[in-house]
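Have a look at these structures, which come just after this line.
Nothing in this text is a laboratory measurement; each read-out follows from the coordinates by a stated rule. All values reported here derive from a predicted model rather than from experimental measurement. Cβ atoms are built from the backbone, for glycine too; each structure is taken alone.
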Structure 1
Amino acid sequence: MRFLKLAVISVGVLFCMVTAIGLLFPSSVRVSRATDIKAPQDSILHLLADVKYWKLWLEGAKENPIQFLTAKTEGEGTVARIGTNEVSLLKVLPGQIQTRWKGQDGVVQQSRFELYADTAKQIVTVQWYFEQQLSWYPWERFGSMMNDKILGPTMEKSLENLQQLAEKP
């Protein structure tokens, strides 16, 4: 009985310590990548705002076909399933596209494409980032440390594909 009581108290204290350490981590995590593209901003925006073109540049979209859950494929209100993620276009503005990615496990991440045009150099900088709000759960806080390692390479390859596609003559 004494051993069982010690074990329960030890597990409780350990959980409280891990939770306290986890609360020192930020409550949101952002993974960001950017690239410069030598193409008109309108053509880049068109490739980003119309989800049917994502299969041409989004890494993994060729292996996981895009299934549209709405009748339209572009602009605000478009919803599509790409692999295990449900992607919604929330807002499409001239220099910005806001999306929401919801995984099958219920994890929601906000994503945004921002386009910055440098008309003097005829270059458009495309910045893409994912942001996730975290709960207080210690496993979620500690797991978020891997977001950059998981999302970063895929985002880089996708932006490289977008650059090649947009710069094609």
Structure 2
Amino acid sequence: MNNTPLAPDKIFLVTDIPGYTPNIARLICMMSYARFVTLQSVKEFTINELDYLMDEKSNSIGALLLHIASTDFYFQKLSFENRELTEEEFKIWQAAAKLGEQGRKEIRGNDLNYYIEKLNEVRNRTYELMKEKDDKWLETRIPFGKLESNYYHLWFHVFEDEINHRGQINLIKKRASELKP
């Protein structure tokens, strides 16, 4: 279920990873742990649990999982290709990126494997692209809106966003379980 360049018995270590520079390896360790915990939170979920909405304005767990993948995809394009999404890419990821009404309508009926495959597909690409970079790249200062950032912060933001949405997932999970007999 977990997708990481770390050995399964190393998931609780922030350490070097062969093929990556030291700071990128540590960032990947943190990203991998965040993903490991997210996937543990949703293991064995049914389609009904993934589609459950707490109310008419909430997001489903499935939509949040796809949103996590869309954030990773967006930051790949921004940081590795120095560009925004193309119109075609935006159409593919729009419901997941924006969530809300569009997400509630379009992101439904998928089993857990669908979401895990999307998460793994995008994250695998991130891991491959990070092999081509070094710690100097990670520190490179770049514009981010009206402020200055660096690639280290962009990728910290990716897993920070995942952790934030995992909190939502856990709340929804608790509410959905309260409905079961």
Structure 3
Amino acid sequence: MAEPTKQEIQAWFAGRMPDGWFTGPPEVTLDGDEVLVVGSLPDVEVAKASKADARTATRSARVDRFREETREQRMRIAQEAERLFDRKVSWGAECAGERKFFTTMSTPVMTRLRMTERQVLDTLVESGVARSRSDALAWCVRLVGQNQDKWMKDLREALVKVGQVRQEGPQVG
């Protein structure tokens, strides 16, 4: 069986979600280990005079309520998807910019670092920025991702194009 494409996985989740869960098709992000499904919830009505903190708390509560009310159904959908796509399924939701992830994988990654690179991680740990070298490395990766959005976006688009060219090319074997 051929590996499902991102579009096929997105389409499956869009068709599998119960009507009314989200304001549109869910955002589906994936890698070789995990599928992350994040849906947008309708914004909540708050009094116009409400402070920003109150609006944020109300939207956060909407996401929390969605998480609790849909838990059993999300687990059934995740089990079905995990069998189909051979990847763990994680969930999240957002309401007017208040985004929360409910269940996400934390996958160990083996890396070799030189002493100067380890010293960077150790400095982050010693200063309290991170609890461990693993947390420090994750912090560094997030920082690069946040500060290099355009470069990362261009790189991902190039990878998609490479994949398309490979699929259109001659089949080996």
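State the single structure among 1, 2, 3 that was used to calculate Rg and Dmax of the Cα atoms in Å, giving 19.9, 67. Label of the source structure: 3.
One of 1, 2, 3 was used to compute FRET efficiency 1/(1 + (r/R0)^6) of positions 46 and 86 (r between Cβ atoms, R0 = 35 Å, to 0.05), and the answer was 0.25. Which one was it? The partial results should precede the final answer.
Values: 1: 0.95; 2: 0.50; 3: 0.25.
Structure of origin is 3.
Consider the structures 1, 2, 3: one of them gives -11000 for helix-only ellipticity at 222 nm (-39500 (n - 2.57) for each DSSP H run of 4 or more, over all residues; to 500) as calculated from the coordinates. Say which.
Values: 1: -11000; 2: -21500; 3: -18000.
Answer by label: 1.
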